[in-house]
Structure 1
Amino acid sequence: MAVAMKGFHSLQMSVVKMNKPFISLCPEITRAHALTLMEWLEDERVTRYLSDSRHVSRSIEQAIDRTQLPILTHLFNRGGRFFMAYDRHDDPVGFVRLIKTGADCEIVLVIGDSAKWGQNLGSRTISESMKLAFLDMRAEKLIAKIHPDNVRSLKAFLRSGFQLESESPALKLFAMTAGNYLQLLRKGALSDSAGIFITEIDKSRLESLILFEQGPAVIDLEHELERAIIVKPEKVARNVVTMNSRTLLQLDDEELEVALVYPEDADSGAGKHSVCSEIGAAILGYQEGDSIDWRISDRTRRIQIRKVLYQPESAGDFHL
């Protein structure tokens, strides 16, 4: 799947049910990634609807030739933000480029691994890209320019809620506004994951917190707050992970006891994980028995909520 490309311009922790496709977007680009990109761009099926694809391939080749550094991230992020897309098995399957001009942002997306076409990886990549465009880059509108014959891309962007804004014989322009994105997120239309529950008090405190915190996990936390079902503290089910809960997790093959705390109380050595950490943002609002995929320490981990050992609300500790 590919979106129309303007030179190298017009080219992005996600939670999913276990039977749904999973995509994570990573900004670090290595020499091995660049070689994979070149291989994808030599596949006519991948480049069929990409204008100037030969120019793009040459740009990547020149980037490799110009430096012997193993990390090429800075070269790929000139003029926009570039991300490799990984599946649940941490295999690179595509790439995304986000180019912000004023309040608008253009997305160029390619699923380069043709063996994995038809698995809805394009739609999942679009969802992750919207998270970054609207919650990190603060774009007001996200634009995709698609060739009319590129049926896979057309379907993926329509499924993701994009609206057709204009068209010509050579190009269709689709757009998503920040307002529409938030509406769809709150309705649950953009998430394949289980619903999460957050108390009114926790949400108020966390909304204040994210104004002063930074980092990828904070973007994921804001995303979770926007899509959560908000309940009164006295009404939250006792098996939901709320703030200051202690929870028994299964992290791949490892059993782990975690206390979910605010940043000032964090002490990972003592099992106290900040809600602004990768694990903390991942488990907030889930219930016993839920399983999620989340990218932690540069690899995808499977997390199962085994048991909520202590929850302030069920214990009557509403002051926490």
Structure 2
Amino acid sequence: MHRLILTLSLTCLALSAHAHHSSIGIYDEENPIEIEGVVTEVRWRNPHPSYTVAVTDARGETVDWFVETGSVSTLRLRGVDRDFIKVGDRVHLAGQSSLRGRPEIFAENMLLPDGREVLLRAVSKPYWPAGRSGNTYERGLDEERAVQGRATANGLFRVWTPIFNDPDAYPLYSSGITQLTAHARTIKAQYDPRASGFTECRAKGMPYIMASAYPLEFIAQGANILIRLEEFDTERLVHMNAPPVAVPTSYTLLGHSRGHWEGEALVVETDGIEASYLYSDGTPQSRSIKLVERFDLAEDEQRLNYHISITDPESFTETLEFSRYWVWQPDIQIQPYNCGNLQ
């Protein structure tokens, strides 16, 4: 394949970066860089699309850079689809540099030829001056899908979408969790992010999955409620008005959820959870964990507020409380996750 040779620029940036399950232990958020080059290969798949970009180093030699970005699902919410970046395109990227000394980058931002800036991750912030002044690439409304979404929405029962420009909406865990028991601190100190499984197509458990940057949907299933999350094609069944269980008889990633209505709010209690980590920074959880979630629909039905209380006496010295919200964008539908498969 013929490759156009372009100049490589490596420049330290004042780029705001956040630890992520794919970048921890692999990319260096403290030493971000910029690269510029031509795309020679595209691999479009969850959990992270990747690209090969041909650049020129200081000696004038062509170097193939490995570029990783935010997930297919997150990019779709940013208005970036499979054909947005194609083989032969010139790209100007900024992001986290490699901790392994390799020509690789976790791209947070892309500068388009017309000066607009594309945010490539859920946690990306505008970097270039044009982006800071509001000249960022935005997703347009798909009116055909919006018609279908409006026709099927019924109170809580619809698809809800995360938004990334408000810290009250995303992420769920906005800072490091410090209320750890001595036992939990020991476990966290031994955590190796590169061997955690979070860099692979391994499903997440409760409550970590509720921190997802992807859409979720509520579906009435008989007397019960099904919560579908796009990430890993997750399905949580909430057993409505079921009696509590004194001691769980089985443990699974998602646990056993029992729900009831408090006015217009859905309250869900969950135990029997097998998942070993609350978050990808190594914060542990035990089988003693119990959750109480509350989903409150706003009066105008444009927003779904969420609050979760987490109790785990083996891991945390007090009950943890977190909140976030989703919004209704009628053209957004749940898509197959297809983790690891080219799309």
Structure 3
Amino acid sequence: MAEASTKAEYVVGVDLGGTKILAGVFDHSMECVGTAKLSTKSQRGVDRVVERIARSAQDAIDEADLTLKQIAGVGIGAPGAVDFESGTVIFAPNLEGWKDIPLKKGLEKILGVPVFVENDCNISALGVYVAELKSKPRTMVGIFVGTGIGGGLILDGELYSGFGHTAGEIGHMVLEISGPKCGCGNKGCFEALASRTAIFQQIKAGVKDGQKTLLTEMLGTDLADLRSGDLRKAIRRGDKFVDRIIEGAAEYIGIATANLVNILNPEVVVLGGGVIEALADEMMSVIVETAKDYAMPGALKGVEIIASKLGDNAGITGAAVLARRETK
């Protein structure tokens, strides 16, 4: 429970995803004192989603026994291209109808506190950098493997978003010119080869072709309720087919890591997202070994490649860090 005070000394971080909205309230020492989770329901329309974001923030504030008067600002990580200055979501592929949405303006009208909007993977990178790495390295690359694959770059201790604010789209590095079609329209993107969506597609295609796997015993032949955690269970029970697919995805993550190390030579590469959270034990050694194989001689010297321990909280933590920085 948060300490009673009327001063606006708390901030709220919100992670807006295609399927869920997670909100957290953080105190002056960046400890999380209350959280709330709602499903996104983007099919209900933009206005309803904006209302649900506001409600998740309010629910987290209630959970912490606080009021809106004690909130200095709200930070939000949105899944897509964002214009930070205006707080507009330019395009969010996983949210129905989200094109040029003035999210900052809409939420400030409902909540009455300053709102700051940034790309979700930039926000997750910021969360890992500040909360987990204590802002120590000067350069960090974040690779987040979930439904899609996103990234965030910390260069010289600052979040780097590039000339047109689109930097960090590492999921759309092309790793296989003749590879599978990606949602962006290109072929062979990193995201089309190693994201949760890509892994699930490969597994379902294999089952259709007659591959034997414990997953069909666990979930039925249509694999409708497949989750990342099911893959871990199958591998630990000796499922060679699933093991092979996860190893293939880990190799692509290792190649992408090597490319980024060759280009940026960061101190730390942090891997996060739901797939890494569920399968770090199965994937990390393959990722590191593959990165060593593909990196330029000497490029990996002293570079740490680690799995984030923040998990789902990277987004809300980073969003809260953003709100704290912008309201100081």
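Quick note: the coordinates plus some simple rules give every number you see, no bench work behind them. These numbers were taken from a predicted model, which means no experiment stands behind them. Cβ atoms are built from the backbone, for glycine too; each structure is taken alone.
In terms of FRET efficiency 1/(1 + (r/R0)^6) of positions 88 and 256 (r between Cβ atoms, R0 = 30 Å, to 0.05), which of structures 1, 2, 3 is highest?
Largest one: structure 1.
Tell me which of 1, 2, 3 gives 3.2 when you compute distance in nm of label points 7 Å out along Cα→Cβ at positions 72 and 272.
2
Which structure, out of 1, 2, 3, was helix-only ellipticity at 222 nm (-39500 (n - 2.57) for each DSSP H run of 4 or more, over all residues; to 500) derived from, given a value of -2000?
Going through each structure in turn, the value belongs to 2.
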